[in-house]
Structure 1
Amino acid sequence: MSRNRTTGVLAAFVLGAFALTGCSSAPDAAGSQAPAESGAAAESSTITLYTSEPQEKIDAVIAAFNVHHPEITVDVFRAGTGDLTARIATEEKAGEIGADLLLAADAGTFEDYAERDLLLEYASPEAKEIRQDLIDAEHFYVGTRLIPTVIAVNTNVITDAPKSWADLTDAQYAGKIAMPNPDVSGAAAYNAAVWLDTPALGLSWLEGLAKNTPLIAESNGPVSQAVADGSSPVGIVVDSLVRDLAAAGSPIAAVYPSEGVPFVSQPVGIFADTEQPEAAKLFVDFLISAEGQEIAASQSYLPIREDVASPEGAPAISDIEFLTPELEQIRATQADAVQTFNGLFQ
């Protein structure tokens with residue numbers, strides 16, 4: 001398959017308009033809007049989801065989905081994005097992907113799968129209600145939430161918080177920073193390419209950051225915990241984890257750097273060889289429905305719909321400076337960016 005791609009998926013994020021057409025779903029008992037019931041999967045079926053979502057969060061999503069579709073069992077295989085992509089690569093070579101859907105990573109990862117004919121084309125009826133820049137032009141995947149990477153600080157330890165990525169190269173933060181491993185975290189791999197592609201940062205900034213000998217943790221979760229417990233009082237981490245820990249009482253706060261923040265949209269896509277396409281489509285519909293997005297916001301994620309409010313403690317989307325590089329450029333350079341990162345930090 002030839003995918004002569006434009007890069008509108010990410011490039012117009014800040015200025016991207018919402019679709020203002022009427023919602024196709026009806027209010028549920030709680031006042032939110034659930035996806036329209038199609039009845040397409042009325043018979044009992046089981047679908048398998050590969051995801052990097054924390055187990056308790058995906059369990060909550062599935063429980064809410066099963067209120068509408070009790071006939072569909074969703075089996076979950078959960079792992080870090082790096083492990084998931086390695087598993088999919090092994091299964092692809094064997095000739096059979098072991099999942100029906102993937103919910104993880106970034107648009108670039110899904111672009112690669114689409115080019116290899118691994119994904120099913122599906123235009124969800126809910127998609128017209130979300131940010132249009134998060135929808136693949138050929139409908140092989142769709143973003144499900146906005147997950148920026150920010151600077152986190154332990155407010156008991158850091159009294160003069162950094163305000164920019166550039167500030168992290170200051171010697172006062174030597175030995176105090178933690179960040180995730182791009183070999184494990186899809187967001188971290190994407191970030192490495194974005195930072196190197198950003199003129200205000202680039203290789204010189206990454207080299208300066210390496211001089212402060214950050215702790216390279218396996219994933220975003222351990223990074224946020226290290227900041228919260230003060231063992232590494234400064235972290236480079238996704239913002240949802242900061243809000244989770246702050247809500248639980250940890251002395252942690254997020255800083256959105258002045259140069260802008262990279263972000264991923266954690267897309268969802270259906271594998272082309274699924275034996276349960278209708279059930280898989282219903283799950284996609286639910287994820288991007290108003291009800292699905294209210295669950296996302298309750299789990300500290302920034303929603304992708306205008307009719308769903310941001311989580312408590314999060315800045316308004318319009319107040320966040322997002323880094324929006326050309327997707328094709330990031331795809332072309334990400335592997336080299338991770339190699340550069342590993343050479344500097346490991």
Structure 2
Amino acid sequence: MTNTMQRWEIDAIGERLTMRAVPVPVPQAGEVLVKVRAVALNYRDKMVVESGRGLPLGFPFTPCSDLSGEVIALGPGATRFSTGARVISVFTPDWIDGLRPGNARTPAYRTLGGYYPGVLAEYVVMPEAWLVLAPATLDHSEAATLPVAGLTAWFALVERARVRAGDTVLITSTGGVALFGLEIAKAHGATVIVSGRADNEARARALGADHYVDRQRDDWVEAVYSMTADRGADHILEVVGGNHLGKSVKVAAVGAHICQIGALDGFDLSAPAMPLMLKDVTVHGIGTGSRHALQNLIRAVDQIGLKPVIDVRYTMVDVLSAFDHLGRGAFGKIVIDVA
């Protein structure tokens with residue numbers, strides 16, 4: 001191990017990312033040093049670099065939140081892991097269990113790669129509480145996809161909406177969270193409808209989608225009605241946002257759960273009130289999940305053999321190309337193989 005490492009940084013919001021040689025950090029009390037093996041990208045990473053998203057970024061700023069790696073050194077008093085342990089990061093490290101921190105005036109948004117420094121580097125130091133053991137059945141590239149995309153889908157469908165066998169689940173995208181949702185819903189015995197671009201239908205069906213509908217169809221709502229014999233969907237992973245929430249309300253079954261996750265079409269949501277009320281629809285605002293929920297997901301991954309869908313893997317020197325790919329969209333996850 002050398003005394004320097006490579007890390008991607010910006011010095012101001014909107015700047016182009018630059019890879020720099022910097023000193024390898026040293027773990028302090030209660031911290032661990034992690035050799036990063038893989039980093040998974042989320043669309044949020046691109047938005048934080050380009051706009052800051054109103055976060056108090058510290059410069060130079062390193063983006064990204066999702067890592068898989070190995071603990072190689074322990075700071076004084078660190079006992080949670082042994083050296084050599086395979087670990088993944090916790091996206092919202094202050095959220096251990098129960099309700100998310102924050103209050104009515106100030107919802108908490110203290111996450112890695114935003115409020116806290118990011119992980120797009122060869123080595124990182126962080127408090128040992130900010131990590132959990134990685135699944136035994138996944139390699140580093142696969143494990144790195146869990147902290148945001150995997151956990152968000154799990155927390156929405158399993159720990160909030162309580163999906164069960166016989167339910168119908170509508171997945172409104174083919175990105176990272178969406179495809180985790182597809183696999184998790186199928187593992188629970190649900191019927192799954194996937195909505196996305198027409199050219200992704202074959203791959204979605206290969207992953208287990210029972211029905212597929214082109215999201216750009218003018219009769220999208222009618223298509224979902226037809227697929228469900230007018231009953232509608234019991235659970236909807238709403239990752240599009242904007243006016244699309246209104247469509248999700250229309251196709252929701254009586255007593256349905258809509259998990260509002262993403263905002264690809266905007267953060268100003270719009271939906272008709274009458275069907276929302278008359279169908280007794282519950283809307284869950286989902287902002288990933290707790291550390292405890294991530295550990296629940298990891299146990300499930302190892303028990304059922306869930307395999308994340310990785311669209312493409314880039315090397316550390318090709319990060320700019322990976323971010324460009326992120327902007328174009330992906331079928332599943334984009335991963336940076338760090339070492």
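Values quoted throughout were computed directly from the atomic coordinates according to the rules given, and no laboratory measurement underlies them. Remember, predicted model here, so these are calculated numbers, not experimental data. Cβ atoms are built from the backbone, for glycine too; each structure is taken alone.
Looking at percent of Cα pairs over 13 Å apart, for residues 274-321 alone, point out which structure of 1, 2 has the largest value.
Structure 2 comes out on top.
Quick one: mean count of other Cβ atoms within 10 Å over residues 90-97 came out at 12.0 when computed from one of 1, 2, so which one is it?
It must be structure 1, since only it matches.
To test your reading of the models, identify which of 1, 2 gives 0.75 for FRET efficiency 1/(1 + (r/R0)^6) of positions 186 and 218 (r between Cβ atoms, R0 = 35 Å, to 0.05) when calculated.
Answer by label: 2.
Tell me which of 1, 2 gives 27 when you compute relative contact order in percent (Cα under 8 Å, 6 or more apart).
1
Of structures 1, 2, which gives -6500 when helix-only ellipticity at 222 nm (-39500 (n - 2.57) for each DSSP H run of 4 or more, over all residues; to 500) is computed from the coordinates?
The read-out comes from structure 2.
Give the label, chosen from 1, 2, of the structure having the highest value of FRET efficiency 1/(1 + (r/R0)^6) of positions 138 and 266 (r between Cβ atoms, R0 = 25 Å, to 0.05).
1
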